[in-house]
Structure I
Amino acid sequence: MASWFSDNAFMLGLAVLDGLSSAAAIFMVAVGLTLVFGVLRVLNVAHGSFFAIGGYAAASLGLAVAARGLPGWLSLPMLVVAAALVGVILGPPIERLVRQTENSEPVLQLLVTFALFMILEDAQKLVWGVQPVVSDAPVKLMGTVDIPFAGDVIPFNAYQLYLLPGVAILTLAGLMWTLRRTLFGRMLVAVTTDREAARAIGINASRIALLTFTLGTIFAALGGALASPTASLVPGIGAQTIVLSFAVVATAGLGQVEGAAIASLLIGMGRSLAVYLEPELEVVVPYLIMVAVLLVRPQGLFGVTEARRI
C-alpha cells in the first residue's frame, strides 16, 4: 500500500486539486438549481444552459478585452459581468414561463424546461457556432504555484487553486448569511416552507420566486464563467453540467444548500480521482456515488422526509 501511494502520489495530488476546482464549478450550478426547486418546486433542465451561456459570454468579453488591447486584469471582472448579464437578461422571462407550469404535472414541467434547454442550446450554436471557444487570460494572469505534497512538488494553476474554490466558499457563506440574517432570506425560507402561509402573512411570493430564479440563473452563469478559462467551450457542455448537477442535488437532498456543497465536493473529488486513476470510470463514478447514497437515504444525505399533501 505504501509503495502504491509513493508511486501514485503525484497523480493523487493532482486529482485532489482538480477535484476541488471541479467541485466549485459544479456547486455554483447545483446551488442555483436547488434554490429554484425550493421556491418553484420545478426541476429546471434548462439550468445547464445558463452555465454554458455564462461561459460563452465570459469568453466573448475576455476575447474582446484582449482584442482592444485593454489591461489583462480586466478579464477577471468580466467573468462577474458576464454572469450578471446572463442572469438579468434570461432569468426573468424564463421564470415567468416556468411559473406557468407551477401547478402542472411534474412530467409536463420537465418537458417544458427540456424544450427551453433545446432552444437555448440551438441559440448558443447560432451565436457562437460549433467550434471550440477558448479565453484563458485569467489563468495566465494568475500564473502557477508550487504545492508540496507527499515529498513532491506539484505545479498548479493559482486560478483553479484559489479563485474557483474561493468564489464557491464565498457564495455558500453569503447564501447562508442571507437566508438566516436578512429579510429577503427569511421571506425566501417562508415561501419555500409553505407558500400559502407566506402569502397569508403578506409576503409577495411571486416576487420572491422571480428574485430567486434570477439569482439561481446568475449562480449557474457564474459557474460557467469561472470554468470558461480552464476549458474549451463546445456545444453540449450545458448537458454534461446539468446531469452532474442533478446528481449533486439528488445526493444532497432537494432544497439543501449546505448539502449541495458537500455533495459537490464528493462528486467532484470522485470524478477527478477516476480521471487520474481509473479513466474508464469517470462517467459512472458520480452516479455510483448518488446511487450508493440513495440506497441508504432515499431523501438524500441532508434531505428530510416530507408529509404528502392530499
Structure II
Amino acid sequence: MPADISADSAGTWKLGDLTVNRLGFGAMRITANPDREVAIRVLRRAVELGVNHIDTAAFYMSPGGTLGIEGGPQRFANELIRDALTPYADELVITTKVGPGVDERGFYNATTAAELRRQVEENLRQLGRDHLDVVNLRIMKKPGADSITERFGWLAELRDAGLIRHLGISNVRPDHLDEAQAIAPVVCVQNSYALDTHRDDDAFLTLCGERGVAYVPFFAIAGAEREAGATADHTQAVETLAATHNATPAQIRLAWTLHQGDHVLAIPGTGNPAHLEENVAAGSLKLTPDELATLA
C-alpha cells in the first residue's frame, strides 16, 4: 500500500456548490466497533487522508439504540462524527438522510411534514450544526405508484427555511428523480449498486450523469451481503485483477465503482483503521478498458 495515499487521487465532483473528493466515507458501520476510541480515530484518520465527504444518518446507531432518548448506552454515528471532527473543517461535507427513523415508538417512516422536520432537527442536534449540507430523502420503494412529490416538497421547504443546503434522494427510480427535479435541484441519487448487484440501475446511473447529478452507490463492497459487511463471494475476474494490482478484492470492487463515471461517488464504510486505508488507497487504482471488460 503506498505511503502517500489520499482520497483526492480519485478526483472530485460538485454537490451543488460543494466540491467533494469522489472517494468518501460511509458512517453506517462506525458504531459497530465496540471501542469508541478506535471509532473516533477512524473518523479523524479518514479526514487526514483527504476524505471530505461523509455519509451518515440519525438512525445509524449501535444495536438497541433509540433515537432521541438521552443518556442511554447506545452510540450514534452522528454523535461520533461530532465528537471526532468538531470544529468541522470548512471543506468537510456531511450528507445525511431522512425518511426512516426510530423514536420511542420504534422504527417508523415519516409520512408527515412534522415528522420529516423532527428528523432533520435530530440530525442537526446530533451533529451539532445549524444546517445540513446535503439531505437525501430516503424512501422504501413500493410497486406501482409511490410518488415522492409531497415528501420531497416538504424537504424543499426546509431547504428554503435554511435548515438544509442541498437535496438528494435515496433508494429511488428514475421517475422519482423526475418528480424531485420538478420541485427543486437534486445534487445526488444514492442507491444500492455494485459490480454484481442491482445492475438494472446501469441506465439510471447513466441518466444521472447526463443530468449532472451525482450517483452514489451504497453496498459497493458488501454487494448482496448488504448490512452484514464486505462480501467474500468474489468472481475469478475480481480475484485475478486483485492479484495483478497487488490489491484486495474489495479495492477492485471500489475501483470498478469509481470507473463507472466521473459523477459516481464511493462511500465505503468501516470501523477498522486498516480497512479505511485500503479503501482510500483504492481511489488511485486505474483499471484498463480490457480489465473493466473482464469484470463486465
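Bear in mind that the values in this text are calculations on the coordinates, not laboratory data. Remember, predicted model here, so these are calculated numbers, not experimental data. Cβ atoms are built from the backbone, for glycine too; each structure is taken alone.
Worth pointing out:
- Distance in nm of label points 7 Å out along Cα→Cβ at positions 12 and 236 - structure with the largest value, from I, II: II
- Looking across I, II, the calculation of distance in nm of label points 7 Å out along Cα→Cβ at positions 180 and 252 that yields 1.6 traces back to I.
- Ranked by volume of the Cα convex hull per residue in Å³, structures I, II are topped by I, which has the highest value.
- For Rg and Dmax of the Cα atoms in Å, for residues 84-131 alone computed as 12.5, 37, the structure of I, II it came from: II
- When FRET efficiency 1/(1 + (r/R0)^6) of positions 36 and 244 (r between Cβ atoms, R0 = 35 Å, to 0.05) is worked out for each of I, II, structure I gives the greatest result.
- Here relative contact order in percent (Cα under 8 Å, 6 or more apart) is compared for structures I, II. The highest value is that of I.
- Among I, II, which structure scores highest (criterion: distance in nm of label points 7 Å out along Cα→Cβ at positions 76 and 124): I
- Label whose coordinates, when helix-only ellipticity at 222 nm (-39500 (n - 2.57) for each DSSP H run of 4 or more, over all residues; to 500) is calculated, return -10000 (choices I, II): II
- Between structures I, II, the calculation of distance in nm of label points 7 Å out along Cα→Cβ at positions 52 and 100 yields its largest number for II.
- Source structure of the calculated read-out (FRET efficiency 1/(1 + (r/R0)^6) of positions 20 and 156 (r between Cβ atoms, R0 = 25 Å, to 0.05), 0.70) within I, II: II.
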